[in-house]
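Please treat every number below as a calculation from the coordinates, not as lab data. Just so we're clear, the structure is a prediction, and the values are computed from it rather than from any experiment. Cβ atoms are built from the backbone, for glycine too; each structure is taken alone.
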Structure 1
Amino acid sequence: MRVCGVELNSNDVNVCLLSLADEVFQLPDFRSRRLTLTDINSSKDLRYFQQTFAKLMSDYKVDKVVIRQRPMKGKFAGGAVGFKLEAAIELIADLDVTIMSSTDIKESLKRNPVHIPYGDTGLKMYQEVAFNTAFAYLMKDKYAPRED
């Protein structure tokens, strides 16, 4: 299964492609690490962003896009541009998109820690949240707590 983890940060979308096959994780080569909406007030640019994202997911045969949920209010609340980008991604036809809460990500990572230092992955620092989101999604049901 190929999962694209997504972190929305202002007008940037940080992405990380992670695959899991036969209990082995891989970080396939991926031509983009970050997509940016250049003009936040232009519907033309928003459509271009959406088409670019859709093409990227299609080219790499991504099975699932997992977006890290941002709070709606409070100190770390997401801005309007981030919600526009999130909607643009969610509205892409034939793309399986899910939103994963920070709490679910933390719980999954607690149960299933990453066993290599992040620096050894070859990813950029700004991709760490996207990586953790993809990893947490892939592992969320793998070693879930047992219900007695």
Structure 2
Amino acid sequence: MKAIRTNSENKDFINLVKQLDAYLKITDGDEHDYYNQFNHVDVLKNVVVVYVDTEINSAQGKIAVGCGAFKKFNDTTVELKRMFVSKEQRGKGVAQKVLLALEIWAKELGFKSCVLETGKRQVEAVQFYKKCNYEIIPNYGQYKGMENSICFEKKV
């Protein structure tokens, strides 16, 4: 498993985000359009994609199985966006690899903390962030007053 740093023009990132959007359209239901307006990938310059080795027709290859990104939130904080792991690869440490790579990159750039928003209906995501020492914070920005939103923060 290998994490690479890239940007939002990466084709593998774009394909993973399409899978993420399809999943969120189902879980977010009627609220999907509201949330989706805050998820434009063209503003994401710091993207991580995780690849695993696989055998395809007896030939070794790498396949993109997870992604995540961040954008500047303020002078000391980044906001994590577009975290996703393909269904077949969940539970294998891919999400932790993505998250750690993003946290390290943000720290290298001088940021002190990461914030993020996820939906309460994404139970696995909520559990994952808690397990990774993210603490629940009051909903920020566009998520204030959104009952389905839950926001987290972690110092890096």
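List of remarks:
- Test item: relative contact order in percent (Cα under 8 Å, 6 or more apart) calculated as 20, pick one of 1, 2: 2
- Parent structure of the calculated result 2.0, given that distance in nm of label points 7 Å out along Cα→Cβ at positions 53 and 85 is the read-out and 1, 2 the choices: 2
- Per mean count of other Cβ atoms within 10 Å over residues 93-100, the highest-valued of structures 1, 2: 2
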